[in-house]
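Read-outs throughout are calculated quantities, based only on the coordinates presented, and are distinct from any laboratory measurement. In this text the structure is predicted, and so the values were computed from the model without any measurement. Cβ atoms are built from the backbone, for glycine too; each structure is taken alone.
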Structure P
């Protein structure tokens, strides 16, 4: 897990505590943080799909460059 995505759970906990300490009810805090927690979950799932696609496109790019260099002479 990268640094950005790894620091999000602690950031969400800090924001939750901050909201609770400011006197907002637990239900209201959950509503405010719902979208952020859903976004984090989707980002984790997207990484599973994104990594293989990135590796495949990187490999195809390298193969493309090699074939251009081979046949351009």
Structure Q
């Protein structure tokens, strides 16, 4: 017999597994805008730069790709 599992149960289970792997749960990152703001802050801090909005948009456009390996090469 199969049981029905709803989406929120799957999501909480997945988040729990990631936390078991020592990932941090970030309740402040709930949408794409907050994710991009966090990325920008971390990128600027790590690289000791202050990007203009146009520069950040260009960076974002360059790294958003279906090939995560290519994106990581660009970031490196």
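Before moving on, here are some points about what is shown:
- For helix-only ellipticity at 222 nm (-39500 (n - 2.57) for each DSSP H run of 4 or more, over all residues; to 500) computed as -20000, the structure of P, Q it came from: Q
- Between structures P, Q, the calculation of FRET efficiency 1/(1 + (r/R0)^6) of positions 24 and 48 (r between Cβ atoms, R0 = 25 Å, to 0.05) yields its largest number for Q.
- With semi-axes √(5λ) of the Cα gyration tensor in Å derived as 46, 10, 8, matching label from P, Q: P
- Structure from which 3.7 was derived, distance in nm of label points 7 Å out along Cα→Cβ at positions 40 and 64, options P, Q: P
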